[in-house]
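Read-outs throughout are calculated quantities, based only on the coordinates presented, and are distinct from any laboratory measurement. Everything quoted here is computed from the prediction, not taken from an experiment. Cβ atoms are built from the backbone, for glycine too; each structure is taken alone.
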Structure 1
Amino acid sequence: MAPITRRAFAGSPLLVLAQTAPAPPPRRLLESRIPADLLRRAVLAPAEWKPWPKAEEREPWQALPSELRAAIVAAAEQHLGRPWPSLTASLFLEYARNGNRSKYESVRRARRDRLTLAALAECVEGRGRFLDEVLDGIWLTCEESFWGVPAHIGAQKAGNTLPDMSEPIVDLFAAETSATLAWIVYLLGAQLEKLSKLVRPRVHAEIRRRILDPCLTRDDFWWLGFGGTRAVNNWNPWINSNWLSSVLLAEPGAEQRTAALAKIVRSLDRFLDAYHEDGGCDEGPGYWSRAAASLFDCLDLLHSASAGAINAYGVPLVREMGAYIYRAHIAGPWYLNFADASARVRPDAVLVWRYGQSVQDPRMEAFGAWLAAQETDPLALAVHESMWRSLQSLFHYRGIRAASASARPPLAADVILPGTQVFAARLREGSDRGFYVAAQGGHNAESHNHNDVGNFIVFCDGEPVLIDIGVETYTALTFSPRRYEIWTMQSAWHNCPTINGVMQAAGQEYEARNFRAEPGRVSMEIQAAYPAGSGCRRWRRGLELDRAANRVLLHDSFELERRESVEWHFITHRAPQPAGPGRVLLDRRWLLAFDPSLELHVDEHSSEDPRLRPVWGPVVRRLRLRLAAPPARGEYTFSVGLA
C-alpha cells in the first residue's frame, strides 16, 4: 500500500487514502462517443455560442414571468448600498487553527450569492441600477487570493495555511467561481465595458491563471481521476462542469479549447467508471445534485455548445444515474440517506425535469415537475449556486410550472440496486401510505462513508420511524484519520448490531457478503464488516416488508466464537415508551416488538448541530436491546408495526 501523506489526501471530501476504494478499470463510455476530432469540429467558438440571451437583448428577459422578475429584483435590492463582507486572513486561518470551516464559508457564500443576484437583477431590470453592485462583486472576487475554501488549501505545497498564489489549487468552489464570473461577463459584458474596459480582461486573466492553465497542464489533481489508485467522487463532475463552462466562454484558442474539452471528457469517464450499471449513488441523494446531476450539466453544455452534434444522453448508465434520485425518494421532502447525505433534500426541480426529458425517462420528468409544485417561492425554484442551472431554470420557468399542475411523484414500490447493494420497498406503488423500509449492504470505504453495513431505515405514512442520523456540520475532523471518532459515523449509532462490544471497522474489506434482494425482502451476511476481535463467525441479516400485515420484520441469525454480549441498536427521534415485556411504543403511534429476554436501554444524544436539528429536532435516541451471555447460535426477529 502506498504511504499516506497529507499532500496525497489534500483535504478532499473522501476518507483518508487508505480507506478509499481503488480506481475501477476504464470503460471509455464517453471518450468512445466524443472523440477529440468531434470536439474540434463541432464545438462553437466563444464568440459564436449563444446559449442564452444577453442582457442587452431585452425582449426575452422582459418576457419572463412578472412574479419571477419581481422576486429577483427584490432580493438583490436588499443588498444595495450595504458594505460587502470581508474575507480576512485570520478568518481563513480558523480552519488550520481550530478546524472550523463554516465561518469562512458562510461569508464567502454570501458574497457569491450577492453577486449572482445582482447580475440576474440587472439582466431582468435592464436599467443599470445594479451595475456598480456587479462591478464591485466582480472586482472583490478577482482580488481574492483563493477562490476556494480553507478546508481544501492543504493540496498546495505550502500546506494548510494561507493560499500560495504561485500555486493555484482547483477545488470545487474555485471552479464554480470561475464559471460564475464567466457567465456574468457573457451576460453583462457590454454594460461592464462601459464602466471600464479593464473588467473583462481582468476576469479572463484570473480565469486563465486560476482554472484554465492549471486544469490543462496538471494531471495530479486527484479529482481528475488520472492517478489510477483511487476512485473519484462528486468532485469530478462538479469541477469539470464549471471548468467546461469556463472553457466554452473564455478560451479563445481553438487548440487549447479542444485539448481542454478532450481532457474533460476523459476525466468524466473516470467518474462513470466508478458507477455500477444500476446507477446507484453511494454518496446518497444529498450528493446526487453534484454527482450525476453535474455529469448531466457537462453533457448538456456539450450538447448546447455543439448545436446538438454531441449527444451522449443515450448512454444507458447516464439514464440509470438520473433515475437514482426518484428511486431514493421516500415521501415529501424525505429521501433514503445512507452515508453523509441528509434525510431531507431539495433537488433542483428544473434540472431533474430536463434530465428526464433528455434521457427520455417519463418518471424522472414527472418527478421534476412534482418537485416544482412543492416550491412556492419563485426564487427557490429559479436561482441556484450554479449560473448555468439558474439560467436553465429562468428560461424554463413557465414550462415547468405548466407541467407541475398535475404531476405526481413515481414512489416506486420496489428499488433494488445490486451494484451499490441498496434495497427499498413500500406498501404500494405510487403511495406514501403504510410502511416503507430501505437497507444497504456495500462496504465501509464508500465515498462519504459511515461504518453502516447492514443499516436500514423505516418510514410509515411518509414519516420517519427508525432513522439514519446523517452527518453533523463538517469540520477538520470530518475528513481526517479520526473520522470514526465522530458518533454519527459509528455503527453503534446506526441500526446495526454491536457484537461482544465491538463496532464495525472502516475499509473496503469490511463489507456485506451474499447480498440478495427481491421485491419486498433483502438478506445479506454482515460478519465481515466487523474486525476479527468481534468473535463473530457469521451474521445473516434479513429485512422484509410484510405487505399483507403492513409491518416491517428484521430477522437476524448468528454464530459466535465469543459469547460476551450482543446489542441491537434502533435509532429514532421519536419518544420511546416501554409497553410491557418485549414492546416499546414510539410516539405512541408505532410499536417495536422483540424477544422479551432482551434488556432495553435508551440512550439520548444531542442533535442540536445546525445540520441535524432542522431534520430531527434537538435530540435523537438509541434503543439498545442487550443480550448478555448470548448462545453460540441464535435467531431473533423484530417487528415494527402500528400501535
Structure 2
Amino acid sequence: MGEKQSAGKILDRIDSPADLKALSQPELEQLIGEIRQMLIDTVSVCGGHLASNLGAIELSIALHRVFDSPEDKIIWDVSHQAYVHKLLTGRKHRFSSLRQYGGISGFTTRDESPHDSFGCGHAGTSISAALGMALARDMKGADNHVVAVIGDGALTAGMAFEAINHAGHLDTRLTVVLNDNGMSISPSIGALSRLLNLVRLDPRYEQAKKGAKKAITRLPMGSLAWEVSKQVKSRLHKALLPGVFWEELGFVYIGPIDGHNVAEVEAALKRARDYEARPTLVHVLTRKGNGYPPAEDNATKFHGVPPQNGGGGNGPSYSKVLGQTVLRLMRENDKVVAITAAMLDGTGLSIAAAELPERVFDVGICEQHAVTLAAGLATEGYIPVVAIYSTFLQRAYDQIIHDVCIQNLPVVFALDRAGIVGDDGKTHQGAFDISYLRSIPNMIVASPKDEDELRHMLFTAINAGQPMAVRFPRGSGEGVPLNPDFERLPIGRGEVLRDGGDVAILALGSTVYPALDAAETLAQSGIQCTVVNARFAKPLDSELILKLSASTCKVLTVEENVLAGGFGSAVLELLCRSGMSEVRVECLGLPDRFIEHGAQEIFRSMFALDSEGIARRVVTSFPELLVGSSPSSGR
C-alpha cells in the first residue's frame, strides 16, 4: 500500500518536515505526485477520507516548508485532512496501518506524535485552540508561531466565529489558514485579487504605504487628502475583495491564493508568519480530490471511502432506512420536517431533501443552532426530526435541555452512529448518549433492535408529543423484512423474545440479537435465559423488569454505551428504589475510557458485547447455573 518504494522516490527521503526545505521545484512536483498515489493506494484498502486529503497536499507541504513543526504549532480543524501531514512528520512507514486497530489514527492525536499539536475530530475547534496556544506563548515569552488550518465547512461552526471575534479583539500574533474548497470566486474577481495580492505579499508594500502616509500628511490639506484616499481604498476593497469581512474583524487578510501552487501558498504563509502582531488570515482555494478525476468529479462519494475488506451486513444501512422512513413520514404528515448539521448524505436525508427541499434544512456544522431551530419550529406546530450523529449531538447539550426539554417540545432526535463506530476512533464513538440524555426530564430514550423496529420507533416518536431520542448503530441492519405498515410502540414497554427461568438478559438496541444468540449457546449447557428487547432506556419497563428480577434473582444488562449512567445504571436504580437487594445484577457495556480506532467487531469482542462474550459473562457471573445443569434438567 505505497510503502515499497523505489530508491528514486522523493518521499523516501522525507523523514521529518526539515527534509522538505531543500527540495527544488521539480522535486516538489514529483513529491506531490508520489503522495497523491500513496493516498489513493492506502485509503482504497484501509478506508478513510480521500477527497479532502487530495485537496490539501500542496497546502500541507507549504505549511511544513514555511513553519518549523513541532516548535511551531499547526492545528488542523477536524483533522480528517491531515493524512499528508502525517506522511511528512515521520509516519509514512506506518501509513498502511491507517485507521486500523493498533495503527495510526485517521485524525490528529497528541499521543501519536509531537507534530500533532492538538487532537481534533469535531469541526470548529482549531482557532480557539490555536488562540489559547498563542496566548500561552506570549505569557511564557516564547517566539514560536501558531497556525490554525480550517475548512470553509468547519467555518460554519459558531465556535469558530467566537474564536475569531476574540482573536481580533486581542491582536495576538496568530495565523489562520482558510482552506476553502467550497466557495466559488468568479474569474475576474479572482484574477484581480491575485494581482493585488502580488503587491500585498511584498514587504515593500507596507513600507511604501507608511512612507506615502508620512509624505502626504505633511502637505497642505494632507491629512484630509489621506483620509479621502483611505475611504476610496476602503470602498474599492469592499467592492472587489472578499477580505473586508476579515479586516473588519481585526484580521490581516491575504488571498485568495491558488492552493495547488506551492510557491504561491508559501509566499502567502511567509507574509503571514512575518507579521509582528495582529492575527492574519490566509485564504487558500483548493479543490477536493485534486489530481484524481474520480474524486474531483464526485467529492461527496470520495469524502469517506469504506475499507476494502469492510464487508457489510445482511440488510440496508440504518442511515438509509432512516432517510426512507423520514421521507415517508413527511409525505404522510405535512407537519414533519427534517434538520441535519452538514450530514445530508451521512444521515440518509438526501433523498428527502431531493423530493421535499422546502422541508429539509441542512444548517451546516451548527449542532446548537440545529436543535434550537427545531425547538422554534416545534412551538409553531411542526414536528422536527433532528438527524445528527451521537458524538456530534454532544455539542448541543445545553440546547437540548434549555430549548427543547424544559419547554417539553415534540422534537425527535435521530442519533445515528450510536455505540461503537469503529475506524474513526475516540472522537467519533457514540458511547455517551444514553448517559447524557437519560438524566434530562421529559426526554424519552429508545433504541431499536433492528432496522424494522427503527421505522416503528420513528413513527412512535413523531406521535409522542414530547422530546424523544432514537439511537441506532453505524452500519447495516439485520436483514429483517420491513413491515409495510407503521406500528405505534407503547412507550416504556419492552418485549420478551425468549423465555427461560435461570437468568434474565435485558438487552438494548444493537445488543439484542447477540443476546439471543448467546441464549441459544447457553441452552446447550442447560442454562435457560429470558431475553428481553428493552427498547427503552427511559422510561424503563419497570413492571417487566421487576417481575423478571423477582422470578430469577439474576439479571444481566447489555448495552453499547458507557456503563456510567447508562441503561444498566437505570436498572440498578430501579431495583434499589424497589428494595430488591437480593437480586444479583451484572452490567455489560463500554468501559470508563475513550475507545480507540479499529473495526467494530474487535471492540465488541473485547468488551464482551458479542454473543460469545455475553454467554461467557453469564457463566462467569452466575457460575452456579452451570453446576449440575444438563439439557435434561428442564430448566
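Listing for the model above:
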{"quantity": "Of the structures 1, 2, the one that 20.5 was derived from, the read-out being mean count of other Cβ atoms within 10 Å over residues 100-107", "calculated": "2"}
{"quantity": "Identity of the structure behind 81, 56, 49 (criterion: Cα extents along the principal axes in Å, calculated), options 1, 2", "calculated": "1"}
{"quantity": "Top of 1, 2 by FRET efficiency 1/(1 + (r/R0)^6) of positions 300 and 428 (r between Cβ atoms, R0 = 35 Å, to 0.05), largest first", "calculated": "2"}
{"quantity": "Which of 1, 2 yields 3.7 [distance in nm of label points 7 Å out along Cα→Cβ at positions 36 and 244, calculated]", "calculated": "2"}
{"quantity": "Distance in nm of label points 7 Å out along Cα→Cβ at positions 484 and 532 derived as 3.5 - corresponding label from 1, 2", "calculated": "2"}
{"quantity": "Comparison of 1, 2 - label where distance in nm of label points 7 Å out along Cα→Cβ at positions 332 and 348 is highest", "calculated": "1"}
